[in-house]
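Below, each structure is written out as structure tokens.
Every number in this text was worked out from the coordinates using simple rules, so none of it is lab data. Only a predicted model underlies this, so the values are computations on that prediction, with no experimental measurement involved. Cβ atoms are built from the backbone, for glycine too; each structure is taken alone.
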Structure I
Amino acid sequence: MKNNVLEIVSTTRLVAIIRLDDLSQAVQLSKALLAGGVVAQEFTLSNPRALDAMSEVKAALSEFSSGGATIGLGSVRNVDEAQAAIKAGAQFVVTPITNLEVIEVCKNAGVPIMPGAFTPTEIATAYDAGADVVKVFPARALGPTYIKDVLAPMPYLKLMPTGGVDLENMASFFKAGAVSVGVGGNLLDKKAIEVGDWEKVSSIARQYAEAAKA
């Protein structure tokens, strides 16, 4: 399972960050994203319903059990949250910070861990602790050049810029050496989700999925 998750993330090069106040339509949203080709989906614990929503989606859509897609939990900040995510069936875990204990918990459970880091020291620390991919966050203020500069002395790192990535700058992040990107608000049209315009959600998802593969 671990290798399959990492293969999906590295080949599709895109993780959708689902950070919403209302997750009552989580299954329909996930289905619309899948229809648009976005097959790596991260529900964030900024919403206390994220655990239940992720479990509901995973149970309802066979793509997540067949290996065609992968679903995980983000905004995981401590060991308790990491253990809850794994117990709920998260296929990968993403954090906003580098917490070495969280990395260890995920490694011991065989669940891919993508911790957040900002400075070169934090990025290297996360990698040395066993991170599968390091989420460079927030990437908005850093830009693609920062990714290139960090990789110059440490080309073995697998970096996933997150925060501020959109259709206009995505290619620049990949050119700089990013293995994947995390995209949230720019990918999810909240108004379309609120009114159930799943065709529009899928259309935007398709634009991002195709841009990531280009």
Structure II
Amino acid sequence: MRIFNRFSKGHLPLTRVEAFSDGVFAIIVTLLVLELKGPALTDHNSVSELSDRLIELAPKFLSWLISFIIVCKFWLNQHQVLAMAKYANYGLIWLNSIFLMFQSFVPFPTALMGEYPENPLAVSFFGCVLAFNTVLFIMLHAYVLRHLAKPELAAGRDPRIIVKSMIVKSMIGPAFYALGAASAWVNVHAAFALYLLTPLFFITPPGPSEGESK
């Protein structure tokens, strides 16, 4: 269709896309830490009261830690994917923008989960958002490999096979986030553990020749 063909046009420098992405990610991690506010005390000099309030804030600290690691993981892997592209066309720019739009939403479910750590819906919602974000990233990665990959990355291989392999291996991310979302309805602590462990599998992206990152 003609409207979709328009997205394959454009021959834009990747530096602009990378700079915009870095700026968005920087704002996201800043917004995450803004949810960590000092507790209000009735007695400003009471060590025991402050200690109790800090313990009550533990779920917020944990939610911030999990989201910070996840967002940094996304940033690192997105940088790796953009490095695979020859240039940016309109399709890449809009897929990347949609991905960043939902990344910028991450502070909300993070705050929700930190505020209501025993509420299954709040904890499950966080996993659903991260699973969706990971699928968006896979779509961006697949688009680059299918349409914009540097010639040396293919090395004589069928791009369709590379994309299929990448998608299969990358689906572990959304699968584990979805599992965490489901487990929240049984045990919220298990969900927290899954959310914390999942990004550790992808803490460093594979080399460009491996064809997958998540």
helix-only ellipticity at 222 nm (-39500 (n - 2.57) for each DSSP H run of 4 or more, over all residues; to 500) gets -13500 when computed on, of labels I, II, structure I
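For volume of the Cα convex hull per residue in Å³, which of the structures I, II scores highest? Could you put the intermediate results ahead of the total?
Working: I: 102; II: 130.
Going through I, II one by one, volume of the Cα convex hull per residue in Å³ peaks for structure II.
Starting from the value 2.6: which structure in I, II was distance in nm of label points 7 Å out along Cα→Cβ at positions 105 and 121 calculated from? Before the final figure, lay out each step's value.
Numbers: I: 2.6; II: 1.7.
Only one of I, II returns 2.6 for distance in nm of label points 7 Å out along Cα→Cβ at positions 105 and 121, namely I.
Have a look at I, II and say which one yields 18.6 for mean count of other Cβ atoms within 10 Å over residues 89-96, as calculated. Mind showing how you got there, number by number?
On the way: I: 24.9; II: 18.6.
That value comes from structure II.
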